[in-house]
1. Looking just at FRET efficiency 1/(1 + (r/R0)^6) of positions 65 and 241 (r between Cβ atoms, R0 = 30 Å, to 0.05), which of the labels I, II belongs to the structure with the highest value?
2. Comparing distance in nm of label points 7 Å out along Cα→Cβ at positions 49 and 105 across I, II, which is largest?
3. When Rg/Rh (Cα atoms, Kirkwood Rh) is compared over structures I, II, which one is greatest?
4. Quick check: 12.4 is what I get for mean count of other Cβ atoms within 10 Å over residues 33-40, calculated from one of I, II. Which structure matches?
5. Computing mean count of other Cβ atoms within 10 Å over residues 137-144 gives 25.0 for which of I, II?
6. For the read-out mean count of other Cβ atoms within 10 Å over residues 57-64, a value of 14.0 was computed from one structure; give its label from I, II.
7. With FRET efficiency 1/(1 + (r/R0)^6) of positions 81 and 129 (r between Cβ atoms, R0 = 25 Å, to 0.05) derived from the coordinates and found to be 0.95, which of I, II does the value describe?
Structure I
Amino acid sequence: MKVDNSRYLKMEGAGWRRGARMRGMVERALSFGSVAETYERFRPGYPVELFEVVTEYAGGPIRTALEIGAGTGKATRLFAQGGIAVTASEPDAAMLAELRKHLPATVTTVQSTFEDLPLDSSYGLVYSAAALHWTNPVGRWERMSALVEPGGVFASFGAPIQLADPDLKEAARAARAPYLEDDGVPSPDGTPAELPMQWPGTELQQSEWFTDVRQSVVEHRLTISAQDYIGHLSTVSAYLMLEADVRDEVFRRILAVLPDTVELDAQIHAHLARRR
């Protein structure tokens, strides 16, 4: 009897590809510590309007919050200044050390990945600022639900910062293209950009643990020097994964096509959901 192994080989191949992708994501997620001080200097903070979006959605006072992937504390500041007792978790020791330089001792810090966080406490708000895509999708929402109080809020937000001028954006893309075609992070669940609901809202809508899923946009524009824009790019994982000499050449080529100052579209995409 001849056995057809093709189906199993396809399954094994798909599993290998998923595993390889996760290993690549982990490598990118842990690349920021090497540029912690640069990250703190060049990554923009979050406007108060984002805090207002989250608190208005909550519909009542938020007393405690857990941050997943706090980095150097760009979003931590926003919620701590709003009078919330924030526990900031971050897997990278260098990033956490930089956070501690700039935030008050009232912010509790924990060095941990999302997957290793203990589930013995829950919070009125659990949020992640431009970091949720680094977490393991397997069991993500069940684990998340254990960290959010019943009736509490989960929030994910990020600002895929882009050059606001479409001609400059295309010029910069063409300049880096020989070395790096895409410098973004693809949608974790493959949702096409033209659909009205984006990730992670797409996953939250299907989760049995969360309800009342909303997607909001907070407009945010910045004007900075071209040199500072290159500084920002130097904290982006796609560039951090390049060899140093290649990275320097890419930055040289991009800088050559930019004027002295550039306007950035730092529009913030927020997803909110309530724990059942």
Structure II
Amino acid sequence: MVVPAFSSYPTASRLDELKHNVEAIRSRIAAACARVGRDPAEVRLLPVSKTVPIDRLRLAYAVGCREFGENKVQEAHHKAEATADLEEVRWAVIGHLQTNKAKYVARFASEFQALDSLRLAEALERRLQVEGRALDVFVQVNTSGEASKFGLPPEDVVGFVGKLSAYPALRVRGLMTLALLSGDPARVRPCFERLRRLRERLRQETSIGLEMNELSMGMSGDFELAVEEGATTVRVGQAIFGARTVPDSHYWPEASPRENAS
């Protein structure tokens, strides 16, 4: 099932509404797993809380959410500080990161899902060494071939990953992608297939020396397809919290990805 891009999601502002939405997502994950013979325990639900106010994050915590994903590192940092009294909360930064903001990720994030340049790897490594921390990272891959999206071209990933052993504070867990935004499963599914095949190739490259177990792919409109293709993490925001009040363009950089990548 793919939900068209123009679908709207009602706002969940009460405890019972958030509980219902989270349970519904988990049920759909389980159904997708059943269709392909997977164990639902293999799939992590990462609630994406961008633009969601603190009071609703606390309600999500009350229904069992312990991880949250944010696109903008400064928004994530603010929310991490505002919820510091909550136990066992982990923050994942899932959006493109400029090197001059690596210091923020190094201070508080448990996970970074948009690694796509050695320059950024170097910046994160330096700051993590200062902080005395390590960071789980995913390499972002542009599987749709769209110029508007960040991420490495699939053909560059093997060489890139092979160089990451030089950064010991970065714990490379796997790959991440954003699929083509479309209501047509026949156009969306190939993006997920490409990421899965790429992970299989990386596992065969013995010189890399990484397990590469994780595949972060699938969002509110397409996570069931992603699960069918092997996703281990699905990033779901609007289907849990409701439609955002700002357009998606608010979270896409103005400059071309190729102008910022290195």
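Every number here is computed from the coordinates shown, using simple stated rules; none is lab data. None of the values given here were measured: they were computed from a predicted structure. Cβ atoms are built from the backbone, for glycine too; each structure is taken alone.
1. II
2. Comparing I, II by distance in nm of label points 7 Å out along Cα→Cβ at positions 49 and 105, the maximum is at I.
3. The structure with the largest value is I.
4. II
5. Going through each structure in turn, the value belongs to II.
6. Source structure for this number: I.
7. I
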